[in-house]
1. Tell me which structure, out of 1, 2, gives -15000 once helix-only ellipticity at 222 nm (-39500 (n - 2.57) for each DSSP H run of 4 or more, over all residues; to 500) is calculated.
2. To which of 1, 2 does the computed value 0.65 (FRET efficiency 1/(1 + (r/R0)^6) of positions 9 and 33 (r between Cβ atoms, R0 = 30 Å, to 0.05)) belong?
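FYI, it's all coordinate maths here, none of it is from the lab. Keep in mind the model is a prediction, meaning the values are calculated, not measured. Cβ atoms are built from the backbone, for glycine too; each structure is taken alone.
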Structure 1
Amino acid sequence: MARPQMLKLPEVCEELQISRSTFYDWRAKNRAPRCIKLPNGDIRVRRTDLENWLNDLEDAA
């Protein structure tokens with residue numbers, strides 16, 4: 001079984017066309033996609049979590 005694709009924070013921000021500060025603001029307000037915080041402090045987002053989060057936003061619109 002293949003591991004899920006992990007996106008780096010700049011990749012997520014580029015895809016959503018938002019700034020890093022906007023992402024952190026959404027994360028502080030629990031409005032961002034699920035994140036994984038690595039031991040070195042870097043953040044990753046699974047591709048599937050990002051797609052599910054976008055689908056949930058679409059349903060709410």
Structure 2
Amino acid sequence: MSELLWPALALVLIFEGLLPFVAPSTWRRVFTQMLQLEDGQIRFFGLLCVLSGLLLWWAVA
């Protein structure tokens with residue numbers, strides 16, 4: 001399990017860092033718009049991300 005954890009964390013950091021590196025003004029605009037979302041909308045997006053990740057993990061495992 002630990003042999004997968006660090007590469008997975010590295011990929012998350014790479015993908016999370018791409019937009020601010022390539023297009024910082026777009027990232028700032030998207031982040032500002034996200035701050036205006038209601039808590040329920042943010043939770044729903046988080047739930048979709050978690051479920052998508054679990055589904056992908058299940059599909060490749």
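1. Numbers: 1: -15000; 2: -30500.
Matching structure: 1.
2. 2
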